[in-house]
Structure I
Amino acid sequence: MDLHCYPQMTAPSWLIPDKLAELKKLYIRGGELQNLGQFKKNDKWKVEILRLKFLSNLKMDWSEIRASFPDLFYLEKFNCPKLSLFPCDENGLWLKPLNDQ
């Protein structure tokens, strides 16, 4: 799924793990999102590839991403200044270490 320039600060009601249970790739580029939605604590995304670009208002830390996206093996972030403590390389990429699989 590729979400471009979403104009609201809160995620759309359909952007939750329950409604997108088979989703493996999520790309979010631009817009005003401040979070990736409100969902139950036990809800986990099946997303394996996550790309976050040009999201100046998105505020999350790495532990939140890892808890919400346990199957994640590829993350790309670019120009998302409020994403903190992400172990990305100088190009904004993170790959799940082989010993974590």
Structure II
Amino acid sequence: MRKRTIRVVTRGANGELRIRDYDSPEELLKRHLQVGVDDCNTDLSLRGLPVLRGLIGPIPDGPNFIRYESPEVFEAATKEWLTAKQPRRRRRRKEPS
């Protein structure tokens, strides 16, 4: 089984992102309150992980990271993704027959 890091991303009082990494769910649960267990994630490897009060997640974040976010960070990231300019796709033209 591969080692996965649990990353919690929140926003500090000054507006900067605060990132804290945990090596195990046990370490995470020492600082955050578990309110349930994720049993419906589309990423099957995340099922069974804790659902935490005040955080959104678990969210897959690369091959070795599991991410939890505060609602403020989640909302800001979602708005950034929605407004990000999509690269233009080139259309292939049919060659004349």
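Given a value of -6000 for helix-only ellipticity at 222 nm (-39500 (n - 2.57) for each DSSP H run of 4 or more, over all residues; to 500), point me to the structure among I, II it was derived from. Don't skip to the end; give the middle numbers.
Values: I: -1500; II: -6000.
Label of the source structure: II.
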If log10 I(q)/I(0) by the Debye sum over Cα atoms at q = 0.25 Å⁻¹ computes to -1.42, which of I, II did it come from?
II
Test item: distance in nm of label points 7 Å out along Cα→Cβ at positions 15 and 31 calculated as 0.3, pick one of I, II
I
If you work out distance in nm of label points 7 Å out along Cα→Cβ at positions 71 and 87 for I, II, which one comes out largest?
II
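Coordinate-derived values only; no laboratory data. Predicted, not measured: the structure shown is a model, and the values here were computed from it. Cβ atoms are built from the backbone, for glycine too; each structure is taken alone.
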